[in-house]
1. Tell me which structure, out of I, II, gives 3.6 once distance in nm of label points 7 Å out along Cα→Cβ at positions 37 and 69 is calculated.
2. A value of 16, 51, 29, 4 was derived for P(r) over Cα pairs in 10 Å bins from 0, in percent; which structure in I, II was it taken from?
3. A value of -5500 was computed for helix-only ellipticity at 222 nm (-39500 (n - 2.57) for each DSSP H run of 4 or more, over all residues; to 500); which of I, II is the source structure?
4. Taking distance in nm of label points 7 Å out along Cα→Cβ at positions 5 and 29 from the coordinates of each of I, II, which one would give 1.8?
5. As an exercise: relative contact order in percent (Cα under 8 Å, 6 or more apart), calculated from one structure in I, II, equals 37. Which structure is it?
Structure I
Amino acid sequence: MGYICPVCGYDGLEEAPYDEYNCSSYEICVCCGFEYGFSDGSEGFNFEDYRRKWISEGTKWREPDLKPTNWGLKKQLNNIGVSLTTETK
């Protein structure tokens, strides 16, 4: 386990998305593809909008080879306190 993506709940980030000074890591989540410092900056996404877009597009993994065989969206979203039902409305 690593750091948790605040967008999709993936718990394998190598770095914290933001440090104590709110500087972004520029790491790209291997699950949802959100890049901290880019997707939330020049792309103009907030976490909720990006999450809804990712879910509506079928929750495709950016790095499908890293997707766990027992992966579950509901369980992963639980890592960030988000329910699937609220995100699909």
Structure II
Amino acid sequence: MGHYLLDTHTAVWFFNGDKSISKTAKSIILAHSSGFTILPIKTAHLTAFETLPLIHRDPFDRLLVATTLAEQMTLVTRDENIPQYTVPQIW
């Protein structure tokens, strides 16, 4: 199985049982439910952040993109701005 980074709304919607979460996102979370890790912000994440084009003005979302790239993960998000970056993403 791959490694996934959850966007904040993805995690909140899952844990609150919100119907807005996709079946794909829900199944990914259920398949990894015993293996969640909280990632600290690393220098590699900030380096990737600095190289990103300013497509998305939200610094937290840009940090998620940078972290996804630096860690070679897939971002689980519904954010419509994220696909503008070349980052693996699922919803």
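1. The read-out was computed on structure I.
2. The structure behind it is II.
3. Source structure: I.
4. This figure was derived from II.
5. II
All of the numbers you see were taken from the coordinates with simple rules; none came from a lab. None of these values were measured; they are calculated from a predicted model. Cβ atoms are built from the backbone, for glycine too; each structure is taken alone.
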